[in-house]
Structure 1
Amino acid sequence: MELPDREICYRALQSRDARFDGLIYVGVTSTGIYCRPICPARTAKFENCRFFGSAAAAQETGFRPCLRCRPETAPDLASWRGTSNTVSRALALITDGALDNDSVEVLAERLGIGERQLRRLFLQHLGASPISVAQTRRVLFAKQLIHETRMPMTDIALAAGFGSVRRFNETFQNLFHRPPSALRRKSSTNRVAADAGVTLRLRYRSPYDWDSILGHLQNRAIPGVEVIENGSYLRTVEIDGFTGSVEVTHLPQLQSLGVTIRFPNVRSLPAIVTRVRRLFDVGADIETIDAHLSCDPMLAPLVAQRPGLRAPGGWDGFELAVRAILGQQISVSAARRLAGQLVALHGEPVSAGYMSHPGLSHVFPTAKCLATAESIGLRVPGARLSSLKALAEAAITNPNLFRPFGTIEEAIAQLRSILGVGEWTAQYIALRALREMDAFPASDIGLLRGMAKMDGALPTSTSLLDRAESWRPWRAYAAQHLWAADAAGGLNERSSRPG
């Protein structure tokens with residue numbers, strides 16, 4: 001991304017302007033340390049400051065993370081999304097571990113571009129190579145675990161994706177000139193129980209409409225899998241055959257989400273954190289998005305009414321796609337009941353030692369489970385059962401089906417090749433699961449009604465698409481505002497969507 005002028009960056013540093021937190025990082029040549037603009041340390045001289053658009057760019061240049069302002073806790077923003085959707089997709093794949101075992105060339109192939117072009121885009125928008133971004137994320141995640149948990153160092157090394165404890169120790173010694181254990185406060189202990197879990201904070205950029213996103217999840221909570229209680233979201237987790245649970249709470253005073261993970265395999269912690277970020281849309285540069293949408297006189301009142309409204313993601317791509325198919329042509333509550341029945345029939349129980357709530361009993365069934373089941377057992381039209389089977393088989397055939405793929409048009413085309421997945425369903429899956437922030441299911445009746453409430457007349461899907469051109473590249477957020485406007489009217493939520 002293009003940085004503001006150096007003088008503007010320096011003024012933000014001098015005033016510790018929180019609006020720039022997560023958008024710029026400052027490397028101080030006299031100390032060799034890079035900081036967030038809100039760092040409480042004494043402001044360095046202007047001539048000693050270098051400014052970067054990402055932590056990876058600062059670290060690649062040779063600066064090490066500050067121990068006071070802790071760059072690993074800065075909001076993980078994606079303000080460059082509108083400039084390069086390719087970088088957005090690449091970062092999502094890197095966060096999922098795409099470069100843990102595969103090369104940059106393989107990553108580029110999955111995105112439908114050449115390796116050189118991908119490297120060029122990363123340097124242009126992030127100031128660092130894909131490998132540097134992956135390595136920086138690994139180091140910063142490990143550093144966060146050291147500071148915020150009581151996990152043993154061996155477990156932290158595994159959780160952060162280091163190939164060995166020796167490599168973990170060497171990296172920290174080279175970067176911080178001290179072993180990892182020296183970064184931990186002396187009051188911490190090295191014991192962590194499964195029932196206590198691992199608790200982390202995920203910082204977001206204000207404003208954040210927690211009530212709206214929690215209400216969205218509560219309306220769709222699957223019995224046995226999800227619970228909303230006392231303002232917190234809890235759910236079961238299944239990854240690579242292991243089962244556990246996660247609890248998410250809001251910490252508005254810290255501009256963060258508190259996440260407690262109870263899971264037997266520490267290597268899965270990054271994947272679980274990634275899913276929480278996706279579900280709660282933690283990485284949105286919401287000020288930029290709201291300002292862009294407010295340029296439309298019709299959307300401006302909606303944005304003003306719900307500042308910080310997020311576009312919730314899906315916890316798991318396959319789960320989200322199943323929900324979408326179950327929700328075709330029925331209400332949200334009816335789709336929720338069907339999903340609960342599906343879990344009761346095919347979901348595996350959660351290990352008792354890793355449950356955070358008695359209402360959490362089963363994990364959502366896997367694609368393999370539904371593909372091999374003799375009967376799915378739901379009382380729905382036969383065409384829908386066939387579509388669920390086809391979806392499960394497609395997910396097995398292509399493990400990357402619900403990850404970013406090529407352009408948004410290519411991703412939609414790939415989804416539409418599945419039996420029973422039409423344009424609306426593909427757009428909805430792209431929005432929630434693939435996190436395509438420009439996805440827009442224009443034929444959705446809720447969007448059409450929401451638009452009608454603002455515009456005075458029910459539009460056609462074609463006219464809505466034409467109007468939505470000015471909302472690019474954040475049409476998904478415009479859709480969320482229209483859905484919220486529709487729901488606020490107390491209308492019956494019955495459409496070709498799970499909402």
Structure 2
Amino acid sequence: MSSKKNTLGITVKKSQDFSEWYTQLLQKAELIEYSAVSGCYILRPNSYHIWEKVQEFFDKLIKADGVKNAYFPLFIPESLLAKEEKHIQGFAAEVAWVESGGNSKLQERLAVRPTSETIINDSYAKWIRSHQDLPLRLNQWCNVVRWEFKHPVPLLRSREFLWQEGHTAFATKEEAVKETYKILDFYEKVFTELAAIPVLKGMKSKTETFAGAEFSLSLEALLPNGKAVQGCTSHHLGQNFAKAFNITFQDEKQQSQYVWQNSWGITTRVLGILIMIHSDDKGLVLPPKLALTQAVIVPILFDDSRAKVLKETERVKNLLEKKGISVHVDDRDGYSPGWKFNEWEMKGVPIRIELGPKDLEKKEVTVVRRDTGEKQSLPLSALDREIALILEQMQQGLYAKADKFLKQSISKVENLKDAEKVINSGKIVFVPWCGTEKCEEKWKEKTGAKSLNSPLEQPKMKKDLSCFACKEKAHSWFYVGRSY
């Protein structure tokens with residue numbers, strides 16, 4: 001049994017070797033498997049289920065708001081990708097190209113979809129003719145390939161990943177801008193309500209703005225290793241792509257106008273973020289709303305009471321399932337209860353229920369909460385209500401813990417020396433900044449950090465407040481930190 005435990009358990013602590021801890025967790029919790037292609041990973045059922053819950057949650061939000069789903073080709077002709085100059089420059093290093101089909105060289109190279117603005121806008125130019133065709137709001141769930149990077153991190157930086165990408169066109173700028181903020185609110189719900197992750201919500205710097213966009217909004221999360229990570233983005237594209245692809249419409253006065261556009265996306269990166277933030281040295285910790293199995297029942301079996309215990313186990317399972325709780329019964333022979341406990345802790349099942357002959361006599365069960373390890377005895381008569389309550393408390397508790405960590409990891413400073421000191425300690429700084437690209441280049445080089453975003457609701461700024469780095473006039477407060 002000890003050999004099984006050693007194989008099952010994580011051999012390093014999260015606080016001591018974060019990278020190795022994460023690598024072991026992903027494999028031992030059966031979340032991913034490495035493939036034969038560097039930077040490309042297999043999502044196993046335990047992780048793909050999380051992505052399905054994200055899809056289900058977000059899909060419901062956007063469909064209720066009028067967005068429709070579609071699907072566009074994986075391959076994009078080079079001539080299309082090159083139509084918007086800033087866009088192609090922004091993605092040139094990341095594009096994977098198909099240059100031959102079978103034994104024949106292609107007349108034109110095909111890009112393997114790094115993002116779909118170009119191929120979708122080629123269609124929008126055909127479909128949009130009148131103001132009555134607007135707004136046109138489509139989304140697709142698909143995979144994308146971005147090739148150029150040196151250090152892949154499973155679920156955070158991979159060459160192929162899954163995402164959704166929304167692409168919308170409006171008659172007016174006001175409508176388009178309004179949508180960018182609305183979609184960001186939807187994404188915030190995914191992170192806070194579903195994944196129990198607090199985020200920094202704001203606008204990206206000019207340097208970090210999506211190639212071809214007028215402005216980009218983002219949600220940024222902070223990981224336990226002190227690095228921030230971009231969780232999702234919502235971009236206002238203005239009329240840049242409309243002009244490049246000649247997407248025009250006749251307005252109500254029969255005047256020809258260019259459309260105003262947005263694009264927005266969230267990826268399987270959200271899986272990596274929540275795994276890193278919530279999990280511990282025992283393995284995966286999942287918010288109950290995202291767990292494939294929310295409760296596992298481990299019956300304690302002896303020959304003379306086996307039938308009675310299994311009968312009650314089945315009754316409890318049915319009772320909880322009627323309450324909408326997903327339940328698994330682990331009645332496998334050949335494994336001790338302790339080994340099973342370790343396995344389900346590793347896989348992040350929110351609640352473990354232990355049921356044996358002594359519990360039957362007392363008409364109660366032993367319940368263990370995954371996130372806190374709290375163990376308590378609960379009466380069988382009220383088990384369904386109690387378990388539902390614990391799941392809700394766990395969902396809220398995980399968010400509160402992560403939110404406390406985020407708030408304690410932000411320091412407000414007003415000069416580069418203090419900023420550098422805080423960043424080196426593994427925290428984020430909140431600084432007054434001029435916002436210029438030249439200034440950003442200099443302090444990036446000095447600190448190894450980058451701009452994350454600027455909160456949409458700005459603190460009041462003193463009139464004479466200087467930029468933390470160059471001492472020119474500061475224009476806004478910005479979050480800055482080391483980032484993936």
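Quick note: the coordinates plus some simple rules give every number you see, no bench work behind them. This one's a predicted model, so the numbers in the text were calculated from it and none came from an experiment. Cβ atoms are built from the backbone, for glycine too; each structure is taken alone.
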Label whose coordinates, when FRET efficiency 1/(1 + (r/R0)^6) of positions 229 and 437 (r between Cβ atoms, R0 = 35 Å, to 0.05) is calculated, return 0.70 (choices 1, 2): 1
Structure from which 24.6 was derived, mean count of other Cβ atoms within 10 Å over residues 269-276, options 1, 2: 2
At a computed 4, 19, 29, 28, 15, 5, 0, 0 (P(r) over Cα pairs in 10 Å bins from 0, in percent), which of 1, 2: 1
Origin of the derived value -13500 (helix-only ellipticity at 222 nm (-39500 (n - 2.57) for each DSSP H run of 4 or more, over all residues; to 500); candidates 1, 2): 1
